[in-house]
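So, here's a batch of structures to check.
Every number here is computed from the coordinates shown, using simple stated rules; none is lab data. Note that the coordinates shown come from a computational prediction; the quantities given were computed from them, not determined experimentally. Cβ atoms are built from the backbone, for glycine too; each structure is taken alone.
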Structure I
């Protein structure tokens, strides 16, 4: 038996779900909501039906990202222009929708200013970053950074993500474009540009996600996922490369910090035979992988993480995670047949 097949079967046996076929998707084969996935202290019960809505009234296309607002509501960004933003309560009940002008809606970041919630939306088809109120009023729009000297036209700028500092400064990751990271002040004025396409430590192949890491208050930094490289890179706030964390086999989307842990949706497994081979990945405060819901048990040999593989055909291109106050995870998926988000309840 090959190593990959053995890893898949041994992990499935431990979950008690080997009887489910290893083809198609979880909805096709009726995964039940009492399935438990994950490892060590981060284990979860699956609710496949949490975010389901009437597709005729509230359709989705790609469910790209999710955040929780100050009222505890779950905010979803989809690139369906009938309702780009869908707002749920934590039980999965629909509260409201808005947005018809974001065909490339991809990145979603919550911004808190003077007790009020705002959103930063990246739209790679509009080649813009848009700041809105929580109910959809546009505050400002940022076009491609022509003054940086890194772009010849707006078509080269395809932003995928943003992150915000306490002082209102924010960073934009151009993950589908020229792979630069732009630093703006709170007014949207460009302060710095770094990164770019390439394989050097300071460069990226698919700078897909970015987040502000202030877990160490004395040494805050930026975490940026180089998805095609299977690497999470750390930079100083002024754009200097600091270090890398390898995640072999895992095409990680944006890092999401909750308390001391970092959570990721993994779009797919690098060497899996099926393309819809994604899972989730969780790192602890030491940046060590401790749980991979839907994948192999993370193991280190000689301080090197073993390659990770999908084991349960549960997720279809998971693209983002949102962690609520009870440490439950909501999973948004890209290219998943217009399916709604999944909820994982921590057990």
Structure II
């Protein structure tokens, strides 16, 4: 028998996080404490929809989550089809169950969970003014990152080109891989010209150059782009398998980026990856401003995919009130240290 408790929390950013949806200073999450009433074992999951972005960012979020938790209590399992429209809830439930079954934060047995191998990650440069972004780039390069991702579209495009030029003057593509994320900032009319300008800096890829929902325009861009395009926001709300196939077959991107809280939980993200791979479309995994509870679950699952490309998993140091986990960024990799003591999550949640 399962018992599920929903524990809402507001997390506080150490410094404001600038995104395409505005600036975040706090983060609302719902933790799930799942207890096996027979054995007493427990698991914890994190439900963390992003405001104005997640397809399940709804006013009645907690009521819907409560109803699905009661179903899991009654049936002892997840109704995946019923939860397709609610990816962040599905992610929280499936990772709480995985935690309970694993009996530790090593959710899957991999070289990563055993502390023998790190996951390569990119260094993320948050949106900001020119000086702020310049300083952050310098810090990431000094820290040893070999892949840097810049969020663009917040300041003047010419100034953003200057930032890219600065990096390329000092580091070749073999030394530093550059990715940019436009978060849909370009218009379909301007995008081809801007992609040509960006191509001068030998970028690995650009995420979401135009806003989501413009399938034909994005299809044309992906067919003519001088360097690869990766879809991110485009995948949000595309929860049914048939619609996923339709999107991939229509747009034919070079990459897709999976965020389990946004794109169908673990099972839904795995479905995206499998469908994309059949079409010769690459992918990588990214967290979406979760606390260490969600980040660890994403990283542990990501390690089962044996990733070779840098992943987007370096966000565990964002909050003043995060729970300590045996996760550490060393150089340009995320590592799990199983020799360190795991936190008492039940006690932490009940504080």
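Here are some notes:
- For -1000 (helix-only ellipticity at 222 nm (-39500 (n - 2.57) for each DSSP H run of 4 or more, over all residues; to 500), calculated) the corresponding structure among I, II: I
- For log10 I(q)/I(0) by the Debye sum over Cα atoms at q = 0.11 Å⁻¹, for residues 109-244 alone computed as -0.46, the structure of I, II it came from: II
- At a computed 16 (relative contact order in percent (Cα under 8 Å, 6 or more apart)), which of I, II: I
- Source structure of the calculated read-out (mean count of other Cβ atoms within 10 Å over residues 149-156, 19.9) within I, II: II.
- Of the structures I, II, the one that 20.8 was derived from, the read-out being Kirkwood radius over Cα pairs in Å: II
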